[in-house]
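Next up: the structures, one after another.
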Structure 1
Amino acid sequence: MEKQTATDDYGRVKEDLKLLREDLASLAKAVTEGQKSNANSLKDEISRETHAVLDQLRKRGDAALSRATEAGSKTVDSVEHKIEERPFLSIILMFLAGVIVGKMLDR
């Protein structure tokens, strides 16, 4: 009788181990799929945030370029106006600037 019980217990333990292996395999598969899903979600989120940041940077860059272009145009207009007011003084200043740059390059 004891032999029968031991054999039955051995058979149950063997069956339990088989079920445990199957459960572990299912769990490992579920974890792997979950990780893939999490990785894809994270990848999508990073992609969205990256595009949002790039759009903001592009807008800021466009705004800065617009301000710089506007400031440059105002400066050019101002210089042109001053040259028109005093053409002789402008020629002398340009000559002196050329002499100074020439002296600096000679060294």
Structure 2
Amino acid sequence: MKREFRLKKRAAFTYVYKRGERVRTRHLTLLFARSGEGLKIGLSVSRKVGGAVTRNHVKRLLREALTPILPVIDPSFLYVIVVQPSAAELDLQAVRAETTKLFSRADKLSEGK
């Protein structure tokens, strides 16, 4: 995932948490709220997931899993992906399947994929 698509500001995270809708799978939760900024995706990985090495590993896996589906994600929303502690044991293929399922459940993927 390119840096231009990352959600970084605390105010933006707060906006999505307060005004956003939620969709959940077993290991991930997707929050999304309408925005005029364009496509921005934030990752929330708490210390419950594990130590710094584990959290960074999970974030790298998520960014890699999001890269192929970025062109088909609805760009008029801000997204926050919240990671559950059980996601620490997943490999890249499982994370890709979870993220695709998550955005499909939220109906945020275009018909291209």
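Looking at structures 1, 2, which one was Rg and Dmax of the Cα atoms in Å calculated from, given that it came out as 13.0, 38?
Structure of origin is 2.
Work out which structure the value 4.4 belongs to, where mean projected area of the Cα convex hull in nm², for residues 28-91 alone was derived from one of 1, 2.
The structure behind it is 2.
For which of 1, 2 does helix-only ellipticity at 222 nm (-39500 (n - 2.57) for each DSSP H run of 4 or more, over all residues; to 500), calculated from the coordinates, equal -11000?
Matching structure: 2.
When FRET efficiency 1/(1 + (r/R0)^6) of positions 4 and 76 (r between Cβ atoms, R0 = 41 Å, to 0.05) is calculated, the result is 0.00; to which of the structures 1, 2 does this value belong?
It traces back to 1.
Among 1, 2, considering only distance in nm of label points 7 Å out along Cα→Cβ at positions 52 and 84, which has the greatest calculated value?
1
When distance in nm of label points 7 Å out along Cα→Cβ at positions 20 and 44 is compared over structures 1, 2, which one is greatest?
Of structures 1, 2, the maximum of distance in nm of label points 7 Å out along Cα→Cβ at positions 20 and 44 occurs in 1.
None of the figures in this text is laboratory data; all of them are computed from the coordinates on show. Note that the coordinates shown come from a computational prediction; the quantities given were computed from them, not determined experimentally. Cβ atoms are built from the backbone, for glycine too; each structure is taken alone.
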